[in-house]
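**Q** Presented below are the structures under discussion, each in the form of structure tokens.
Just so it is clear, none of the values below were taken in a lab; they were calculated from the coordinates. Quantities reported herein were computed from a predicted structural model and do not represent experimental measurements. Cβ atoms are built from the backbone, for glycine too; each structure is taken alone.
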Structure P
Amino acid sequence: MDRNCLTISRWLWRKLILDLRRRGRGRRESGAFLLAPADRTRIDLYICYDDLDPKCLDSGIIVFRGSGYVPLWELCLKTHHKVVADVHTHPGRWTEQSGSDQTHPMVGVAGHLALIVPHFARENVGSLRGVGVHRYLGNHQWHAAKARADFALSFL
């Protein structure tokens, strides 16, 4: 299992991006956890943050409370999946991590990936172009992966 290569179907990526766009309404961040079967890195399921914590998008930025993890872990147990990454949107084309993103990883386990989609997911619905990829190293340290060199997120 290569943690440096995640795959997702073009159909599921498109559905995810459209879902993030709708939830963010073009004016606020939105996000989701990306799930894969326990022994794979092929993403075949996602769950949006606000399905787990209904108030997490209310301030315009994501403020995900700890209670939202309970239904996430229950879903993982029920479906035999694991969280392989999270994804959230940023305004504009900037896909680096904010100070808050760096300080508060959605999953604080070394190796976890955080993807950042530009323009509140209003552009490039069927493309991975412009998506920021960040690997959590632990102890609030991150590595911004370079596409094709350090990390591959690709369509099936």
Structure Q
Amino acid sequence: MFIAHAPSGYILAISLLTRMRQAPASAAAAVFAAMAGAVAPDFDLLYFYWIDHRHTHHHKYFSHWPFVWLALLALSAIGFRRGSKAGFLALLFCLGGVLHLILDTLVGEIWWLAPFVDQPYALATVPAVRTPWWMNFLLHWSFAVELAICFWALLLFRKRQGDSS
């Protein structure tokens, strides 16, 4: 995924907010938390490029381990159950992180059993046939899925803008 992580976090937050009677935080805070969580696993790209110099696939870093995100999700769920505003926002953040990993599994290898098993999983593979490397992703069918997610988020945004006028 290149462009759909933040929009997927937006969809996640809006979908949850519309199903809740009373959210313990503002809609803006909830959307920010979910969108931040949906891009958070890729903060490891800074380490990947500046320190590791692309030696290790960044999806092998702990920030892309489902075990870490699921553990954080469980902890944040406890805070949410106690009625905490911070717990609610942390829950949205962690749900965004888990959503990131699910979306990355489409065409990016995710080590779903890390750190216990060193085995990547992906639903499809993007063949490396073009240069620069990112053109392989832009011209792959999976990019249409990303565009659909972005379009969906845009539709939700516009609908909410219309509802608030």
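**Q** Of the structures P, Q, report the one carrying the highest value of distance in nm of label points 7 Å out along Cα→Cβ at positions 116 and 140.
**A** Details: P: 1.7; Q: 2.8.
Max of distance in nm of label points 7 Å out along Cα→Cβ at positions 116 and 140: Q.
**Q** Suppose log10 I(q)/I(0) by the Debye sum over Cα atoms at q = 0.11 Å⁻¹ works out to -0.37; of P, Q, which structure was it derived from? If you can, show how the numbers build up before the last one.
**A** On the way: P: -0.37; Q: -0.50.
Structure of origin is P.
**Q** The value 2.2 for distance in nm of label points 7 Å out along Cα→Cβ at positions 52 and 76 was derived from one model only; which of P, Q is it? Walk me through the numbers before you get to the answer.
**A** Details: P: 0.8; Q: 2.2.
Working through the options, I get structure Q.
**Q** Hey, another quick one. Check the numbers for distance in nm of label points 7 Å out along Cα→Cβ at positions 60 and 92 across P, Q and tell me which is largest.
**A** Result for distance in nm of label points 7 Å out along Cα→Cβ at positions 60 and 92 over P, Q: largest is Q.
**Q** Out of P, Q, which structure matches 1.00 when FRET efficiency 1/(1 + (r/R0)^6) of positions 44 and 84 (r between Cβ atoms, R0 = 25 Å, to 0.05) is calculated?
**A** Value 1.00 for FRET efficiency 1/(1 + (r/R0)^6) of positions 44 and 84 (r between Cβ atoms, R0 = 25 Å, to 0.05) corresponds to P out of P, Q.
**Q** -20000 is what came out when helix-only ellipticity at 222 nm (-39500 (n - 2.57) for each DSSP H run of 4 or more, over all residues; to 500) was calculated for one structure; which of P, Q is it?
**A** Details: P: -6500; Q: -20000.
The structure behind it is Q.
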